[in-house]
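What follows is a set of structures for review.
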Structure I
Amino acid sequence: MRYVARSILLIIALLLVLPTTPYLAVKAGLLATFAMNFSPSTLSVQQGDSGTVQITVTSINKFSAPVSLSFSGAPNGVSIDFDKNPVTPPPGGGDSSTAYFSIDPSVPATSYQMRLDGSSGSDVKKYDFTLEVKRQIVPGDFGISVSPQVVNARAGGFGSATITITSINGFSGPVSLSSSGEPSGVSVNFSPTDVKPPAGGSRDSSLMLSVASFVQAGSYPLTLTGSGSSSYIIQHSTQLNLQVSSPQDFKISVNPSSIDIKPSESTTATVIVSSIGGFSSPVGLSTSNRVPSGVQVVFSPNPIAPGSSTMSISVAASANAGTFNFQVLGTSGSLIHDTTFTMTISQASQPSFSLSSSSESLVLSQSGAGRVKIVVSSINSFSSPVNTYAAWIGPTPLGITITGPGTLTPPPNGAASGTLTLTASASASVGNYLLSLVGTSGSLSTSTNIGVQILTGAGDFGISLSPSTVTMIQGSAATSTLTIQSSGTFASPVTLSASPANGIGVNFATNPLILPIGGTTTTQVTITAAGTVGTGTYTIPIIGTGGSLSHTVSITVTVNEAETPDFTVVAEPNAISIAQGSAGNSVIAVLSQSGFSSTVALSVSWLLPAPTSVGFNLPSPITPQPNTVATSTLTVTASPGASVGTYTLKVTGSSGALIHETQITVQISGSTVTTSRSTSSTTTSPPGPKCLIATPYLILPIILVGIIIGVVLNRRRSKAKESPLLQ
């Protein structure tokens, strides 16, 4: 047993000595592995937003195997996606992947300690990573409005309005009011100048406009601006239109401004006196001395306050023919104005008459009747009786009785009218026919034609609106669909009419409506509200008339005060500090004001000078809900070679004619090297001096050599025992 023990001890000694023995050592190859680098090591993301982490895998000792990436420890509501996974670096090189973090708005705002793992077979790298979820920031803001939006003031007078500052998102800071755009001679005063609304409420300031007497009449747009601050400077504006009228005065006009008349005739014109600047004094009317001989001009009433007066003109039989101009004068105190009136007196011609009807067509049903107004008009003082009669042109319908209008006698240069009535029996011919109405007086004769449509039977109709209630703002329009339903054999045209309040208009796309028997027809009704119409609720009756039948339906119109929707753009934070090779974020918020809900296009540009090798990304467009906030995250990425310094980004939001912007300061610094704590399940030696180790191929020979040496020593010991000389 002792020789065995000696052999073992010898083997151990050889193994200990061998690493330092040059002739038993071999050179070992370095272990192929990988290293990971990621930025940022702490990702800060707002609730409901997203962020990115750039991960780079670097080959060590010609490593080129796939490396699988994963994050652990993410809270509920956080999703992580990689644009590339696994990542395979080339030998001696590197490859990267971007991790996209999406944070649900419900994720609690706090710091989360996570771990980034990279694994390739048994080679696993682990790195500590921090996710900071920040509370969603909704910046405080305010809205500004003016009422009324149009102020009327006379030169030398005053006007007033009310400015309202409304808190948005808890804003309660002071807002300083100012104005711009007022012409020379117009002064604007606010009381108070600084307005501080309560959080969630509003506060008013009185606006007083003073207009000097020399200010020209016209429309002047003024810009009213409120300036405040929260975590940033806030400035909003609204428009006010100042309507300046001239000092009190009047102007005079005649309608028509010229006439043609013959001797022994008379006619009238209307003199109109219009008020300027609230003028309300009496105005005396007269003519210049250029009125031609034989012409008499009389005004009634005279004098008049601003309004109209009838100017009666009579031409004697002895008046000379020709064209004459004279002035119609208006006098009130020291104010005198005139307008030119032109009169052409022509030679008398043969009296005559004309014949016309109120409608070119007439529709009636069997057992029904239709009526049309017939007018005989005097020409050149014609005043003789005119006998009328009717005759069918072409086919003659059966069962039609014609009455009226008989004999009509117009006054000189006037008109006389009567009614032509067609009555259809129950068996009257159905179809379309042409009726000629003839008028005769001595040797004079003229006629007019009327189309006649005879329908089967009688019936009725119904009328309805959908919707029957509309809501609109001042200066806008709304529509409703009107439906006419025929019942029985009703097939007459239905004429529509309405009686709206002042400032509200009602228009029909089709009028009258032609109904098929037993069918329906529709038309669009457009209701318009003038910008000056009073707010409130109006009930407007709409009447449908078909023959002798008439039905009414009402539409309820609610008019609200007009507001100007707008928005503002803010950035949080408004300053970003990033290092070369990294990225930073800022939340861009679009705040809706006065119900604004349109799409806002966001764009980003550098103010000169611009950095090099720095990119940005801002998802666009975004659409806020009325009176809320919509956000988008701006990501600024600096490459490793980006220029160092402080720069300014301009973010512009545009929606139609509305354009607002905000600025962000971007500070780019030189790259820094950071070390993350890392543990590995595989022990790896860093690159360094080459070492010598015993390979498995040398172990077996060493053991054999040890055994042989042990056997030899044992035999020598045995021989020594047998030989006394050796003892």
Structure II
Amino acid sequence: MRMFSAMPSAISSFSFHAIRLFLTLLPTIFFGCTGNKLRLKAWTDLPPARYTIPPYAHHLSQFKIALDPGHGGLSHLPNYKRGPTGKEEAVMNLNVALQLKEFLQLAGVRAIMTREEDRFVSLAERAEIAAREHCDFMISLHHNASDRAEANHTSVFYHLHPDYSPASMDLARAVYFGIVEALRLPEISPEGLLSDKLIYPAGFGLLRVARMPAILLESSFFSNPQEEKRLMESAYNRREAYGIFLGLARWAAGGVPSVKLIQPATISRTKMPEIVYSLADGVSERSNRSNSAFAIFSETATMKLDGERVSARLESAKNRLLFQPTTPLKNGAHLVQVDLQNLFKHHNLPRVDTIIIAAPTDSMHFHAPTLRLPADGVATIPIQISLFDEDGEAVWEGTKVKVTAEQGLIGNMPRRLRNGRAAIYYQSGIESGLVRLIAEADAHRDTFALELVPAGEVRTLSGIVQDDSTQAALIGVEILLADSLLATADENGFFFVPGIAPGERRFAARAKGYHQTTQSLTIARDQSLLLHTRVSPILGGLLHQQNFILDAAGGGTESGEIFKSGSAAARANLALARTLSDTLQWAGANVVMIRETDTTLATTARIEKVNELPQGLYIKFVYRKWEQDSTLVQCTIYPGNQTAESIATAINASFASRPNTGAILLRSTDVPEVTLTNKTAVEVLIKCRAPEIAARDVPALFEGIVQFLQEERKKAGQEDLAAQ
């Protein structure tokens, strides 16, 4: 009111209409163009695009980020991940990722792309790219689909459960709201953040194999006709990318705590070392003030030792977390993990440190298969040395051992122990009598005595077995003389046969995955034998270290169809799996059978069992009766799984080369074991009048698998040449 009382002369100079106009415009002057009534726009009305790099975004520059545009390289599949008019999700994902990379680079971030063109990259390769580049975290960019055409909202997926990776949850929250604000979609997900277990029992393949914090974005639905159209527009891709960028920038602005192991040193000679970590909240360190408060929630500062939470003590004044074990730790490696949250409730990026307990050697124990050797300068014997600390516990595997002999030779000085044990090999001298072996480890010294008897009094057969192609020593090779098993090669490929009689002997070395090697030996009366044996790998070692999971459908109460021979399909499935298992193991592969007896096994139980196993190729076998004179094989894979498609194609080609046999490939999500297992999976359905396990089916399956592995080896060789 005082404002108007000071202006009477000025107002009097206006005409009546001028005063009226002034009073009309007064609310606009003081309350804005819309008056004093708040007027809201529709949530879905996108504001004008104005892009800038906010000042707080520079906090992102300390991180290296892996950007993973989902899918790619599968445009030959007509209905794979496409919108209503056929637009590809893979293209949308890549376009957004490239726009996001540009924003990140402007903020000083180094962004690593898992692909920058429309090409296929396996999930394992995507994770490997991020790990190889030492990225701090990974963002996988996707868009969603639904049978409900109007569906359109944002979801961000994390792996399994929130405690699996708390830092991933921090990223997920920030990025989720960044996308929601940027796109303003008509629907809001009730949860927003979702566990990948909702989709697959073992979670998403990428999040499962990622070795760093990782999240998967489903920013919007390309199955929505309007959204599909917008997702093909560069301007809309940039809007989405900016939302993700702002989410990441806000996350970084909130600070990321960090921890550092101060003590003990990498190797501790005491079994109860004090463990000390320095802590940083990621926020107060930015200030130049010497009195900046340590900004963490004290109860969140925790320590785990070998996966178990321990009672660590927080020293806030020194920004330290300490733990003193009350009982001795075992010799060997121990894993320590420290976690905390700062005032923004941001977690530190995961860090696991290794401390090694290496109590000094206090005693030794020696073991030899015999204490008498011929003094012929050839006889060689393995000797096991076990080392213990003062508590009688096996010492750390990295403990160094030195062994010398008064006469003769010591071979294969061990580089590392196994469970406190080392294998050394003593080659006899030529002088009869007692010979001492002296072993030293840490400050401890001990001796072991052998008796060398005149040459010819006893004889030995010993030697080493190696892979003919790699020259690697082979463990577990069986040594036979005259078809009698006499020895097995140890961890260094060494074998020893004492007290062998003179004469002619047929020698053989055999192992799974290798052709048996045989030769005729002449054992002299006064001379031991020391052999160097090489064995050739079957198929060049193609199946060595390959893992297969074989699943015979049916079983128990689920007997399946009955063939004219009276055999039930479930029993035939099991017989097929067993025979193929034997064949694969003969060639050196590792095989796990999901069921080995005629028992009922529910689909969910099969999937759980498969998902608990290490990685490998999963093959499900199904026989089905068919009243045709021909045989039809159908291999079913999950759409878009390129590795599974390559395997299925090779198996189909192998079957199709048989007389009167056809083969088809089906890409489908209708087989639960194929869709929901976390392995490369193929269902092999064989429609026939009668199973021909030995004559047709196992040979065709084995040949198909071999063909696939040969192609993979060939491609790997070409990639190695290209990298040179």
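What follows is calculated from the coordinates using simple rules that are stated; it is not laboratory data. All values derive from a computational prediction rather than experimental measurement. Cβ atoms are built from the backbone, for glycine too; each structure is taken alone.
A few comments on the model shown:
- Here Cα extents along the principal axes in Å, for residues 507-586 alone was derived from just one of the structures I, II, and that gives 67, 25, 19; the source is II.
- Mean count of other Cβ atoms within 10 Å over residues 363-370 from the coordinates reads 15.2; which among I, II: II
- Parent structure of the calculated result 62.6, given that mean projected area of the Cα convex hull in nm² is the read-out and I, II the choices: I
- At a computed -0.61, -0.83, -0.94 (log10 I(q)/I(0) by the Debye sum over Cα atoms at q = 0.10, 0.12, 0.13 Å⁻¹, for residues 51-346 alone), which of I, II: II
- Each of I, II could give distance in nm of label points 7 Å out along Cα→Cβ at positions 331 and 603, but the derived value 6.6 comes from I.
- Taking mean projected area of the Cα convex hull in nm², for residues 355-658 alone as the criterion, the top structure among I, II is I, with the largest value.
- Structure (I, II) behind the derived value -2000 of helix-only ellipticity at 222 nm (-39500 (n - 2.57) for each DSSP H run of 4 or more, over all residues; to 500): I
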